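Structures follow.
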Structure I
Amino acid sequence: MALETAFQDLQGQFQKLRDVLFGLHMTVIEDRPLQDDVALVDKFGDAAADLLGWLQEALTAATEGQQAVGHPTDVNQARRALTICQERFNRVTHRFSTDLMSYERIAELVSLGSERQGEWPTWTSSVKEGLDRCQQPFYDVNQALFLCWQEIAERVGMNSVSVQTKSVGQQIYVVPE
């Protein structure tokens, strides 16, 4: 895969993840039952909003990387952009797994759905489905990042020079007198 194609794919995968997380955020905030205020809604909403912000930063960096691999190619700029993408994605992944998909958080969500009446069971089910829909896009972004790093490494490897030195030790010759 060419470096330019790898960055295009990365952009597309970030956009898909952003769209799925935007849907989750809408479900959490806009579709919540209006009769009660529940702290869990705020926790999920705040986490989803943070994820969307970091994903936007990653998407912006992916766009910069895409521009850097055009003609003329600036591999160093592409590498710097990819580093930002990776850092933001790591941040998103960590927050998603600890604040949205942790056992404790899912247990709170399930408990809320079973304890409350009215629209709460449907809302919790929708949130759980939204969380589940995020799994594949997270994997796809991870794979796209890997392919970009692989392409960068191959590009850098093509332009490198290897120098080897071999030491045989010191040879001393004695000249006869």
Structure II
Amino acid sequence: MAHVVFVRAMNVGGKNVFRPAQLATTLSHLDIVNVGAAGTFLVRARSTPSKLRKEILAALPFEPAVAIASAETVLDLVKSKPFRDVPFSRDLRGWVAALPSAPRRPPNLPIAMPAGRDWSVRFDRIVGPFALGMWRRRPGGFVFPAHVVERALGLPATMRYWETFERVARLIES
């Protein structure tokens, strides 16, 4: 079964720097496809999440949080069209945070940061191993969706914009 791997907090602010394309080359025996520069990979070879995690961490010079979902789970999410009624723009985007495990106790949702009408990040729901929400550009600073999810769930979260999930789904289906 194919898997999608989400490496957390790499190439951010000069920390945990590595080249995703080089990792894909190093792990070519896994039939791994690098999806962009954020540390998202489609692994087509048969393996288990624990074996994948072990091989990926062994190939990196640091130990990031890694979330791994089955390709089928990612496809199911994309096919469910969770943002079907949202008119995306440069100033309004959907995001998904991959979670390493299910939260022990889901919070009361939605959560908006900052609170009120001028929110920048809204955490709306949890679907399987994913947290979903919206990001909106607003004056006065940037709020990272993953920080909102991590604070609410007490788990590391690896955020990608919705377009990345759609791209991964196309790769899975090809």
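Taken together, the values in this text are just the output of simple stated rules run on the coordinates, not laboratory data. In this text the structure is predicted, and so the values were computed from the model without any measurement. Cβ atoms are built from the backbone, for glycine too; each structure is taken alone.
Observations
- Which entry (I, II) yields the derived value 49, 35, 34 for Cα extents along the principal axes in Å: II
- Identity of the structure behind 12.9 (criterion: Kirkwood radius over Cα pairs in Å, for residues 77-148 alone, calculated), options I, II: II
- Once distance in nm of label points 7 Å out along Cα→Cβ at positions 29 and 53 is evaluated on every structure in I, II, the highest one turns out to be II.
- Winner on distance in nm of label points 7 Å out along Cα→Cβ at positions 5 and 37 once structures I, II are ranked, highest first: I
- At a computed 23 (relative contact order in percent (Cα under 8 Å, 6 or more apart)), which of I, II: II
- Test item: mean count of other Cβ atoms within 10 Å over residues 85-92 calculated as 9.2, pick one of I, II: II
- Distance in nm of label points 7 Å out along Cα→Cβ at positions 101 and 157 - highest-scoring structure of I, II: I
- Here helix-only ellipticity at 222 nm (-39500 (n - 2.57) for each DSSP H run of 4 or more, over all residues; to 500) was derived from just one of the structures I, II, and that gives -8000; the source is II.
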